[in-house]
Structure I
Amino acid sequence: MTAFRIDYLADCPQHLALVAAWQQAEFGYLNPAITLEQREARLRESLQGGGLPLTLVAVSDDGVPCGAATLLPRTITHPHLTPWLSTVVVPRACRGRGIASALSLRIASEAARLGFPTIYLFTPHNASLYRRAGWATIEMAELNGAPITIMARSTSV
């Protein structure tokens, strides 16, 4: 699989449970109180494209989901900043193909379309990937004992 497209999760809701499972496996340690069922409920809230929250899914040309990302109005670390690129997840077998970068750029484009001049994220281990895509570190922090990098990016870049 080399080619993929990016769709709104609202247009392919059959992938919601899989995306929730990916998120739980990849990021559950950052907030262990959140259950898989809660992740699914949060994703159901993002089944739209006209506002926040919204979730995008990368889908291979043969219809297999290969990544996802969400645009949220707030996050637990900095509730005064908005919006947030959240839970970018690409299964291990699909990594190294530019999917995470494409998702982050498309989320920035969605934020611009919704009128936001800046978008934020935090990452426990992928700051270099985001730096290559135009993100800048604004702070180092900690979340439930894990070091995280807080980053920002203009949506007009």
Structure II
Amino acid sequence: MALCFIEPQEAIRVVAESVGREARRQLLGEVVAAWVDEIPDDELDVHYAKAVEDLDDDDLSMLAAWHAALEVGQPVANKEFLLRAFPALGVHRREALRIAAGFRGDEAFDCGASEEQALNTVLPWLSQERAIDLAAEAVEIYCWDRLGSDN
């Protein structure tokens, strides 16, 4: 049986509705990573500030520990330090944003925020090429979920 969708964004939504909780979490992580990759360089700091703003103390500590591995100064688990250190991360800024956005997404996921809401927020920002690649990844996640996994 062939699957045919008009738009890759719709394929991603269908897969998200068709898989289990862990596969949905993985798919949303891939969607967030794709979104971060699409953000223009000059807008990264704005999105990072938004992501860091809503993090709790545990997430701030983990993000500061990640900063420590990059040796961008003595890390402090507070928003001010993380925002000031962000420009010094250079090529690692996107990874920092992925981590911060991932923490924020995990909290929303755990609190019951709908996957549909997250997808509606992020998918429109993706280029057509990126959405096609993400749809292929979604199908792989679907197969992983349906065929079983070790977890």
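Every number here is computed from the coordinates shown, using simple stated rules; none is lab data. Keep in mind the model is a prediction, meaning the values are calculated, not measured. Cβ atoms are built from the backbone, for glycine too; each structure is taken alone.
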The value 1.00 for FRET efficiency 1/(1 + (r/R0)^6) of positions 35 and 131 (r between Cβ atoms, R0 = 30 Å, to 0.05), derived from one of I, II, belongs to structure II
Top of I, II by mean count of other Cβ atoms within 10 Å over residues 11-18, largest first
II
Comparing percent of Cα pairs over 24 Å apart across I, II, which structure shows the greatest value?
II
Matching task: 14.6 is the computed value of mean count of other Cβ atoms within 10 Å over residues 83-90. Pick the structure from I, II.
II
Comparison of I, II by relative contact order in percent (Cα under 8 Å, 6 or more apart) - largest value held by
II
Using helix-only ellipticity at 222 nm (-39500 (n - 2.57) for each DSSP H run of 4 or more, over all residues; to 500) as the calculated read-out, with -8000 as its value, let me know the right label among I, II.
I
